[in-house]
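Throughout, read-outs are computed from the coordinates displayed, never taken from laboratory work. Quick caveat, the model's predicted, so the values are computed rather than measured. Cβ atoms are built from the backbone, for glycine too; each structure is taken alone.
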Structure 1
Amino acid sequence: MSKTPGRPLRADAERSVRAILAAAERVLTENPGASMEQVAEAAGLTRTTVHRRFTNRQALIDALAAEAASKLAEAIEDARPGTAPPLIALHRATANVLRVKAAWGFALGPAAAQSEQAAQIHEEIARRCTALLGRIQAQGAIAPDADLEWVRRVFYALIGEALHSEDPTTLDSGPDPDALAARIVDTLLHGVGPRAS
């Protein structure tokens, strides 16, 4: 994130990094081509301060992608995918992911370059998701011969489509993330065909 990733940041430096990342998310969501100067202005900091923390624009975007990926991993971990009842964990993880993805649209979107750190976090998230789907499969809610990698990709696609069909900035005030999560999970597990009576 900073020029010296091995050293912990002082509290004031940590605050400025958080302010820079929050400003970068806002500014880059509105204008993906925004400059470091525009980010600095939005953060209420000098350009020098931003450059002291991030050597260049790509370093800032990489740090933003890693921060957002970490928030996503925390949201999934909050659902206790390894220990909670599997269907409850899936619903909670889905709602949590919707909230994080709505808040970090640029950093989790295709416009943000994936840093090596972010890519590693996303690999671990995929592994955790597939393991949770395996627990659900073991309970009989997913067909025993289903390819869990395919199921995971469909699950990701449903989340993406749900976010694209709604204004993600209104998830807290508009559509209820829990209701949207229930719809996603229901579609994933039951499809759209008629239900047996």
Structure 2
Amino acid sequence: MRTLAATRGTSLAALSAMLGRNAAYLQQFVTRGSPRTLDREDRRRLADFFGVDETVLGGAPVRRGFMVPRLDVAASAGAGAFVDGEIVVGADAIDPALAARLGLSEGQAGIIRVRGSSMEPGLLDGDLIVVDLSRRLPGVRGEVFVVRIDGTTMVKRVARGPTGPVATSDNADAPPLPDAPVEVIGRVVWLMRAPR
């Protein structure tokens, strides 16, 4: 703290006054360790003043979110969407504890938008879904996956069949799926929906 103050050409007493504290506040903190830690607001104001991270002044590291890329891909819950490639259009942070609970690994997840109504009522047109790209093996009971069928990216319920994955729509009124092999891209592990 003394080095930072000297660099800015100010004193600990002047900084204490800036914080609205008595003149000895920061001097006692530096020399006697009293208080043991700076008040959170005091630490924030000093970090802003010095242009440093609060950790330099004894603050705990800020818990960053688990970053998941948002892909310019629409997984159709309808007739299907053709995809030329996966283009990253940004990233969203999800809570690291949630990422751990979902079993996500860095670089193995993506966020994509649902299009269409074939997966209603569970997934609605416009919903954002988190897809775990490392999970590609469906069980016998069926789970929601992003798949590619005949070059078209879709979100469907997929079960393990005798000759490979079998995809179905949740909405009974949805049109039939193409009669082609199902390529599993990743399992849908989380739904991000704005209030309607």
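Structure data summary
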| quantity | calculated |
| --- | --- |
| Given 1.38 for Cα Rg over 2.2 N^0.38 Å, for residues 49-152 alone, calculated: source structure among 1, 2 | 2 |
| helix-only ellipticity at 222 nm (-39500 (n - 2.57) for each DSSP H run of 4 or more, over all residues; to 500) from the coordinates reads -22000; which among 1, 2 | 1 |
| Comparison of 1, 2 - label where Rg/Rh (Cα atoms, Kirkwood Rh) is highest | 2 |
| Comparison of 1, 2 by distance in nm of label points 7 Å out along Cα→Cβ at positions 33 and 185 - largest value held by | 2 |
| Distance in nm of label points 7 Å out along Cα→Cβ at positions 25 and 97 - structure with the largest value, from 1, 2 | 2 |
| Winner on relative contact order in percent (Cα under 8 Å, 6 or more apart) once structures 1, 2 are ranked, highest first | 1 |
